[in-house]
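Next up: some structures, all given as structure tokens.
Each value in this text was obtained by applying a stated rule to the coordinates, not by laboratory testing. Just so it is clear, the model here is predicted, and its values are computed rather than measured. Cβ atoms are built from the backbone, for glycine too; each structure is taken alone.
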Structure 1
Amino acid sequence: ERLRAQRHIRPHVNPLQRRFRERNIPPQFADNAFAELSQPLHLDLGCGKGHFCADLAAAQPDLNVLGIEIRKPLVEEAERLVAESAAANLRFVSGSANMCAASCIDALQAASRADGTLLASVSVQFPDPWPKTRHRKRRIVQTPLVQQLVERLKPGGFVFLQSDVEEVALEMQAAFAADTRLVERADLREAGSFWLAEAYRPFPDVKTERERQADRRGLQGFRSPFLRA
């Protein structure tokens with residue numbers, strides 16, 4: 001609470017600013033990222049304060065969880081969760097997902113020396129909607145990022161997308177559906193709906209801060225799941 005009182009955290013950060021254009025990741029990032037580097041990896045893009053990642057890491061200790069968030073003050077808050085929980089399978093990185101996600105995955109893959117692909121799942125949940133038409137290129141889901149993620153996702157791995165803004169959810173769904181290496185699980189949709197049924201959420205007991213807020217306010221969540229062929 002003291003941290004939030006001391007400074008204002010901007011709700012929107014333009015990922016196209018010059019400072020976010022480099023593919024830098026922390027030095028020796030992969031060497032000390034997780035206690036067991038060879039465990040499967042879940043990547044959460046736009047992780048906010050990190051509560052979803054922390055809860056997922058606690059619920060699945062055999063899964064490494066990496067959250068990427070562009071707002072550094074939120075990453076600093078998230079890192080407190082790592083310190084408080086002493087979680088060995090939880091890590092956060094500050095940066096633009098479009099610029100550093102692939103580099104993080106590749107660094108972890110190389111450091112693990114694992115025979116198989118590490119990336120088991122990806123989530124993009126309630127991203128900044130950037131509602132103005134001229135700002136849509138600032139949205140997190142862009143075609144190059146989709147291609148980078150799918151290329152690194154293991155066969156049978158999955159992508160989970162959700163938003164409480166239907167137009168944003170449709171745009172994300174279309175971007176991932178355009179990659180023929182992915183299969184959308186249309187069989188898991190709510191009856192008479194285009195969206196994933198609540199019963200088939202991949203993390204039924206783990207929710208983001210925004211999702212909890214949406215639940216309290218009675219807002220609908222628009223969700224899509226994809227499997228890597």
Structure 2
Amino acid sequence: MLLNKLRPLMEKCGTVELVIPVHNEEAILKSQLEPLLNQLPEGFTVTVVENGSTDATVSILSTMKAEAANLSVVSIPEPSYGNAVRHGLEGSSADILMLDDLDVLDTNFWVQGLAVMADGSTDMVQGSKVLAGRNDRRPFLRRMATRVLTSLLRILLGFRGTDTHGPKIMKRSSVASIFPLCGNEPDLYPSELIIRAQRRGLVIQELPIKLEEIRETPLALHRRVPRAVRDLILLRMKLGRA
């Protein structure tokens with residue numbers, strides 16, 4: 001049971017807060033969150049940052065929040081993944097911060113990542129879709145988009161790693177001062193966070209994750225790719241190449 005796996009790790013790591021940005025997720029919100037909330041130990045909280053939803057997401061979250069003491073809900077008016085992530089991370093006071101997407105929620109990665117963090121020598125654990133291999137069951141084009149983005153981050157910004165957009169586990173004392181420096185670009189906030197952490201010399205370890213597509217991506221690739229390229233150029237102009 002997840003609770004029994006997390007509890008001994010939290011005795012070493014401290015309190016944990018999971019941040020989940022959501023936008024128009026009425027179809028999978030309850031099925032993904034409710035089983036999880038029932039398995040978390042004391043000291044492990046979940047903050048959902050709803051951003052600009054126009055479906056029933058807000059009302060579903062309101063009902064769930066009334067029934068779950070370990071769930072917090074924050075709403076921001078504009079639909080912005082980057083702004084939602086930043087808002088959730090900056091508002092946390094937990095010892096360990098976790099960032100994951102609603103359609104992923106890889107609890108095996110959480111357990112493995114907290115085990116890595118428990119020895120105190122690692123600042124961040126990054127979940128990698130590239131390292132997932134056969135456990136990445138997304139459509140071919142989405143897998144290729146991940147690899148292309150990673151290659152561009154390496155070429156333009158000197159990124160050292162295989163993925164910047166998977167789930168993350170972070171020691172708040174190590175990364176909190178980085179959050180205000182990162183912009184709220186819709187697609188590249190996680191990339192900027194990782195690159196800034198690398199340039200500070202933080203200890204980052206990658207672990208494979210398991211994922212499959214349980215709903216269509218909220219933004220089609222033909223719209224998302226041009227936006228990501230634009231943000232990538234802006235990020236290069238801001239950070240330069242290490």
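Numerical summary
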quantity: If mean projected area of the Cα convex hull in nm², for residues 78-157 alone is computed and equals 6.8, the structure in 1, 2; calculated: 1
quantity: Ranking 1, 2 by FRET efficiency 1/(1 + (r/R0)^6) of positions 198 and 214 (r between Cβ atoms, R0 = 30 Å, to 0.05), the structure that comes out highest; calculated: 1
quantity: When mean count of other Cβ atoms within 10 Å over residues 110-117 is computed for each of 1, 2, the largest belongs to; calculated: 2
quantity: Source structure (of 1, 2) for distance in nm of label points 7 Å out along Cα→Cβ at positions 150 and 206, computed value 2.5; calculated: 1
quantity: Structure from which -13500 was derived, helix-only ellipticity at 222 nm (-39500 (n - 2.57) for each DSSP H run of 4 or more, over all residues; to 500), options 1, 2; calculated: 2
